[in-house]
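The following blocks contain the structures, represented as structure tokens.
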Structure P
Amino acid sequence: MKIYTKAGDTGETGLFGGGRVAKDDARVDAYGEVDELNAVLGVARAAGQMPQELDALLQRLQDQLFTVGAVMATPAGTKASAYLPPLKESWAEDMEQSIDRFEAELPKMTHFILPGGTPASAALHLARTVCRRAERRAVPLLRDGTIPKDVVVFLNRLSDLLFVMARVANHRANVPDVKWIPEKSS
């Protein structure tokens, strides 16, 4: 199978399950953001100093994100949609449990924090911002009925989890979070 098909040379792409749309279609843009997020999670895992527990969680999240992207790329009601793995409500619940568990080991936040600290933390903060962008692209698709609510719930919870994971990466490396201390006016 060749990687290049030349089918996209006219600025269109095929959806899973049939149909062609412009490459700048809102659906393509949104699942492209999810694909970018998955790649950024891969970079975070490779950045170094990632605690093993966080790395294993990121791998599971990457698998789930691939499903999220596939659901976004597949029009509902097509034959192909029957072959997709399902989005599971338990994924968001599992993320909430992880957030609660991780927050229990962290010092209380007293300031806004800036992305940084360890390479792992900085990479997780980058992933969080990409996740928020993917969520913003998904919301219009939810509003118009193109994607199920579970996609937006997943992305929303994931961005919260990535924030907490970034703090955990610093904490476990004994590196303080970078506090935002605004300059005072003169």
Structure Q
Amino acid sequence: MLEAASLKMGSVIRREGELFRVLEVAHHGGSGQFAGFIALKLKSLRTGHIKEIRLASDEKVEDVELTRRDLEYLYEDEESFVFMDSETYEQYNLPKDVLGKKSVFLTPNARLPVEFWEEQPVNVIFPEVVELKVASAPPGLRDMETSTYKTAVLENGMEVLVPQFIETGDTVRIETETGKYLERVRQKK
């Protein structure tokens, strides 16, 4: 147990039987008769929902230490994604709602860090940026400004807005948190 005032961004706490990652911490000092408080923005590791709470600065919270292991993504079934430990060949199922929208970035045989709590997988750590090929993109409009975007379909089936100069076959960088286009990858010649 630790005091709410000592929480930092990225910490994992247990509250009401559920695990939360701390996304934001704001310390508010008290004045006069009003005591200070800590405003927290939390993300549920089970559902991905975000909630905001207020705690007294000296209120105790249960901190949780997660362990990480690199697992290989195998496949998905109706309810979950299946990962395997390459050393022990043990398989783990993660419910689909744990990954949420980021599941489009899973590719077969990809090795990803998975966080465990009490020997159960609770979260997958995706890289901040992934590189994907453009499967199809309409031709660019020459008379349009460079700030005009068009919709392209990536190799994973995801649709993303890209600048007019992006063509089918290009490789682009996509931010995994937002799913937005960042830049075109220059091909080495």
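Since every read-out is calculated from the coordinates, none of them should be taken as a lab result. All values derive from a computational prediction rather than experimental measurement. Cβ atoms are built from the backbone, for glycine too; each structure is taken alone.
Given 2.3 as the derived value for distance in nm of label points 7 Å out along Cα→Cβ at positions 114 and 130, which of the supplied structures P, Q does it correspond to? Please list the in-between numbers first.
Details: P: 2.3; Q: 1.6.
Going label by label, the one that fits is P.
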- [ ] Identify which of structures P, Q gives the largest calculated value of distance in nm of label points 7 Å out along Cα→Cβ at positions 42 and 58.
- [x] Q
- [ ] Figure out for me which of the structures P, Q the number 28 belongs to, where relative contact order in percent (Cα under 8 Å, 6 or more apart) was derived from the coordinates.
- [x] P
Task: At a computed 54, 41, 35 (Cα extents along the principal axes in Å), which of P, Q - done: P
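Of the structures labelled P, Q, one was used to calculate helix-only ellipticity at 222 nm (-39500 (n - 2.57) for each DSSP H run of 4 or more, over all residues; to 500), giving -20000. Name it.
Values: P: -20000; Q: -500.
The correct label is P.
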Task: Structure with the greatest value (metric distance in nm of label points 7 Å out along Cα→Cβ at positions 10 and 178, set P, Q) - done: P
